Structure 1
Amino acid sequence: MAEITHVKQQTGNSVSMLFKWQGLANGDSGDAVAFSMCADRSVQVSGTFGVGGKVVVEGSNDGISFYTLTGLQGSDLEFTTGGIEMISEITQYIRPRVTAGDGTTSLNIIILAKGF
């Protein structure tokens, strides 16, 4: 159960930024990133889920209490397979957290934030 540090990467244009967490295992969470000024945000999840692997995307406005965010369809941002979803809520902080999996679980999460 480790906190995985993100890597920030500028995209090809000056108004978007990528935040990447790599190799998250069962019980790991990504460190929280702050970018509330960005209204357009999406999350991509890939990697090895293992048996029962699941990652949730959480948000917080105080940096202490985190809650599962939702996608545009109103469903919780919970991934049990790879995919990409928009993030509905605008919160001060966002982080990924792996809530289930086995010894082979190794997930990569990328959040694209537009508006820098």
Structure 2
Amino acid sequence: MSNPDKKLVESIAPYVMKKLASVGFFEKLDDKLCPPENADASEPCQGRYEISEPLLRSLGFDDEERNEIFQVLQSKGGFCDCEILYNVVETNRLKAKYWKSRAAGLEQTRHENR
């Protein structure tokens, strides 16, 4: 990923977020990390964009667009698949599951392989 231009990232962030929401990116990512029906089918976060990258590609975003999307997500604390949901998106199943486990006193990690 190229070195982000902070002013560019700030200027495009609202539009990037609106577009990602309009194509259902955040819901689709939540479905992969925390499926609503079958918890056994969840894909673990590897601390990278291994789920987001192909998902964005399938939604029609080209290389340059994906680079800019990841720069915006990183500016909001989304440095990997799960952090997009934990830090960038206000409400999702993955975040709710994490905090429900913490409230119950269960040890919970955010990344599967860390």
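Structures compared: 1, 2; top value of relative contact order in percent (Cα under 8 Å, 6 or more apart), i.e. the largest, recorded for 1.
Determine which structure produced the value 12.8 for mean count of other Cβ atoms within 10 Å over residues 7-14, calculated from the coordinates; the candidates are 1, 2. The read-out comes from structure 2. Of the structures labelled 1, 2, which one yields 3.0 when distance in nm of label points 7 Å out along Cα→Cβ at positions 47 and 103 is computed from its coordinates? Computed on structure 2. Out of 1, 2, which structure matches -15500 when helix-only ellipticity at 222 nm (-39500 (n - 2.57) for each DSSP H run of 4 or more, over all residues; to 500) is calculated? Label of the originating structure: 2.
Here, each number is a calculation from the coordinates, and none is a lab measurement. The model shown is predicted, which means the values in this text are computed figures rather than measured ones. Cβ atoms are built from the backbone, for glycine too; each structure is taken alone.
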